[in-house]
Structure 1
Amino acid sequence: MARLGLFGSAGACWIPLHTTPWLGVAASVMLLAAFVAAVVSHRRLKAHREVGDRLLLMIDESLQRCTDWLPVIRQADRPIDPNDSAARVGTVLDSGRTWALTEQECDDLDLYALPVGLFGVLNRTSTDIGGRRLRDWLENPALEREIIEQRQNTIQWLETHPEPRLQLMAAAATLRKQNVMVAGLVTAIRAASPLPRPKMVLGLRLWAWPSLLLTLWALAELAQGHLQYSLLLLALLLINGPLYWSMRSSLNRCLTPWQGISPAGRGYEHVAQESSQTLPNRGELGSIRVVLESVAVSSVLPALCRRMTWSESGGMMHTLCNLVFFYDVHVARMILRTVLPHRDSLLTGLGAVADLEALCSMACFAFESSAGGRTCYPSISDEGGVKIRAGRHPLIMPDEVVANDVDVVPDARLWVITGPNMAGKSTLLRMVGVNCLLGQLGTAVAAEAMTMMPVRLITDLSVRDNLARHESYFLAEVRHLKRMVEPTDDPAPILGLIDEPFRGTNSEEQVAASLAVVDHLTRLVNLTLLATHEDRLTLLAEQLPTARNHHFHEQLGEQGMMFDYRLRPGPATARNALDVLARERFPTELIEDARRRLAGDGDED
């Protein structure tokens, strides 16, 4: 309202002051100056308000994660790569040697489970490029101790400095709902090329100034009633029209990619400026800061954002400016003069934005997980196996989860875990796998303490047949297990998680193959946790020096089977299946027949 009042007053002041023109001009100039000051002040206040609103949004999302159980804050589905490879960005940070998880591991470890998997819990990114970066790190955990420890230091700094973390995330939130524009910005930067016919472009730029002066002179003469100067305007149009038309297609190819993406450019600029002021000058965050500082200078991103806006003009006035001044030639030249020398820096900076978003997401997970139970950053070593104290699965509610200890070490590198269904065997395997994966990402794990060596995760927990690959259930499982027994040159040991091996074949062959696999695995340096119901596997484990038996216990109470979900040493000894049948009132003769068969009395029947 102040802007509107000042602008209206600048014109209305002529009414009472028309008899003294000099006073009217002075008053109008003063009111117009006040109008300009009001516009600048309004824009500044609006920008501060928008920053505050985004910061409050980040705080609200963190509070929601701390108070509600696993709400979906951002995208929980697996991000998809863009169809156009030119829209992809690289990374600034070095992940070193990595281990690519297969679709089987992603499924077994609930990376993209419904309603929310591990990715959905971690993801707090505002852009598709940030979400894809988090996906890539999650599906390709690091295998080098130095890289993991460096990533831990990075995430710990962001976790323990919530104010700058939230400010960085609020800056990135300016890019929300602009993924198409961000992809367009990446493509435009990558595809930028010099205008053809540089001599003609130079000639048009030089002729533009005399053409503009002649046009203004002709218009001034026409305003005084000298109509013969209309011929000068006509001559200029006849000269400039064909000249502009000869360059029109090239100018359109140059400028069209930049039209409509200026909001993404301004968001990119905001993240770069915030990072330049907020990030420390050390470690991985220092590398990101250096990259974003190089594009935040006034001659790069701010200049590009202004010039992108100029490319969006249109209509009759735009056409007249091209016929008089070759407007598009100047705009295209200024955009290219900014982009071409700094193309690599601009693309690298977008990669740094993706890295920063993924890091902030993992720092948020570490910060917010501490509100729901004990978490820690694991100690990373090049040997020693995996030791977890009071480990929990991060997708189970803290007030419902039962913590367990696991020590899979070289002297006890194969665990055979027995117990009834629903007692906790599969959950324990997933808990170990998920926490190892989080540890190799460099973020906090759901445990009171953890020591681990980088491992290559291979799982065989919930195998399914695959008709597209012509794989039966059994063949799919065989191919997964084969990866655990084959020798490789990779120095990182395998952590194999197996649930009921070879379920897709007959019981005799299942047992024989399982016994052979267990015996073979104990001769390797790999670490293995195997859940089974087969007693003969527990007997074999007792004979092998590097194997250990563990089990989950159950009790048959008045309300049915009851579990405490506590892992205990030794094999399972309880046999309650027939008691359950009796409790469910199966026929008495059926129960007695089953007991005789179990005791070996019914072999001839």
Structure 2
Amino acid sequence: MNRALLELARLYGIQTSYVDMAGQRRKADPEALLLVLGAMGAGVEKIEDVGEALARRKDELRNRVVEPVMVAWDGQLDGRRLEFGYHDVEIKGQPTFVISAPKRAYFPADPRLWGLFVPVYALHSRSVAGTLPLLAAFLDEPFEPSPYSPASRLFWNEFYIDLTRVPEFAANTPIPRTRKAKYVDYRGGMASKRRVLEDLARTFFADAQPDRLPVFGNFVRENQSVEDYARFRAVTDRLRSGWTAWPARLRDGDIREGDYDEATKNYHLYAQWIVQEQLRLISEKAGARGQLLYLDLPLGLHPDGYDIWRNRQFFVRGVAGGAPPDPVFTKGQNWGFPPMHPEAMRLNRYQYFIAYIRNHLRYARLLRIDHVMGLHRLWWIPDGLTGDKGVYVEYPAEEFYAILSLESHRYKAGIVGENLGTVPPAVNASMARHDIRGMYVVQYEIMGNPKNPKLRPVPKKCVASLNTHDMPPFQAFIEGKDIEDRLDLGFIDPKAAREERKQRKVFRQRLKSFRVVAQFLADSMANIVLINLEDLWEEVLPQNVPSTSKERPNWRRRVRPGVEKIRRMADVAVGLSRVFAQRSRPVSL
């Protein structure tokens, strides 16, 4: 391979090889290296451009007197003591942004907690229940219900508003009724709820109660970009398309009066106010009961999302984030979102990263970082290439950890990292050094060594569970239904499927029931044990099949029983009581 190309890639933080899950070193594809360098702004289109680009990059780095960002762990930097926080400091005559942070993140003191996992959208009930709002989503045009492809990491999803708890809601206001169905009708459900919220918004803006006006005013002042977000969503509603298809002026971020309907903008303002009020009340209620609200921070964003539109200098076009091939997804995974530009984030002093971390920690006392390896490196797949042709791009992990540690102490919230998959040892070492808790997932443990399916001891500092939202329920797993599904999808061939069936039979003989494995987790010293509610009645259908979209009804399937029935199910009570008996106290997550 061209030596200058390899050197240029390394100077931009692009790894020219990596070790896969089987321990084999895989070299980067030259075409992929060239395309990623071009996307990062290296000024190369063909191999002949590499020499000049390499000279430019060397000069740029040589002239950098100090790094644009530095970390003062435990407040120590070059012999000076800095208070914890963010500082503008001059070093060698050059300004730099210093993150002064505790070396170890905060974590709640109680050593043995437990709770339930179930997707909020999957619950259904005859009564209206307070729910945990997810991040803002496109539920009309564009349409994307996946919680891992949000419209923003700075705003929330009004789909989960409890209408009866809105102060402007009158007793005689009709509540939209949703028909009973196997799958969630996001588009229809949101349209019905929106009609009510629009009426409530008109009532508020036309004749607000005196005590409500100052509360709303405070909300707008404390959320400085909320009006900009509301205008963005109003233009999206008018044009019924994502911003990448808008006229040039709007696409470039210049929205003017007349580009949108004022009432629609007011609706989005009002909806964000209400959903954040309800999220705050849920967080306060949980805290008063000694409970912890556990939120999830997605790795990516919808390509037409607000955050990318407004902060596009932080995102790289022409590539998509994903994951390299592994035993489950042999062709790799393309997650379809533009990754963040590591150097652009540093030069902007991480303003966007800090903003969306704070947006979550305002309410959460536990925050799960999806694909925590993305703090260190992310698999970038150039447009037009397959998922196995990607390359890893490095990120300034210690600076991310410093921000997470600092903000976790400010908000008294613990940080959990989803460290599953092809995770280098250095990632887990960094997490341990900064007290970011990892995950122990029974089904992943088995899949990691299918020829010898046994469970290693559960570490003390972790969140333990049987599965995750990206895995089949336990009963489906032990029956091997996921093997047949992946064979049907073409993710594995018949030979691999036969081998997996043999391996799964060994696992089924060793761990005969859900209760055995749940007890194994409950008996452990894991910080937190999460029980998937659906496993308690032996569900076999997954909530999500990764690397599929239209092929499977992802993020739409309701749980079979309603909330009222779940409360009366003896098997659920028995299963949970056994877990409760081994843990210190129940915590709803």
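Here, each number is a calculation from the coordinates, and none is a lab measurement. Quick caveat: nothing in here was measured; it's all calculated off a predicted structure. Cβ atoms are built from the backbone, for glycine too; each structure is taken alone.
For the reader, a short list of remarks on this structure follows.
- With FRET efficiency 1/(1 + (r/R0)^6) of positions 176 and 488 (r between Cβ atoms, R0 = 35 Å, to 0.05) derived as 0.25, matching label from 1, 2: 1
- Highest-scoring entry among 1, 2, by relative contact order in percent (Cα under 8 Å, 6 or more apart), is 2.
- Given -18500 for helix-only ellipticity at 222 nm (-39500 (n - 2.57) for each DSSP H run of 4 or more, over all residues; to 500), calculated: source structure among 1, 2: 1
- Source structure (of 1, 2) for P(r) over Cα pairs in 10 Å bins from 0, in percent, computed value 3, 13, 19, 18, 14, 11, 8, 6, 4, 3, 1, 0, 0: 1
- Origin of the value 9.2, where distance in nm of label points 7 Å out along Cα→Cβ at positions 320 and 568 was derived from one of 1, 2: 1
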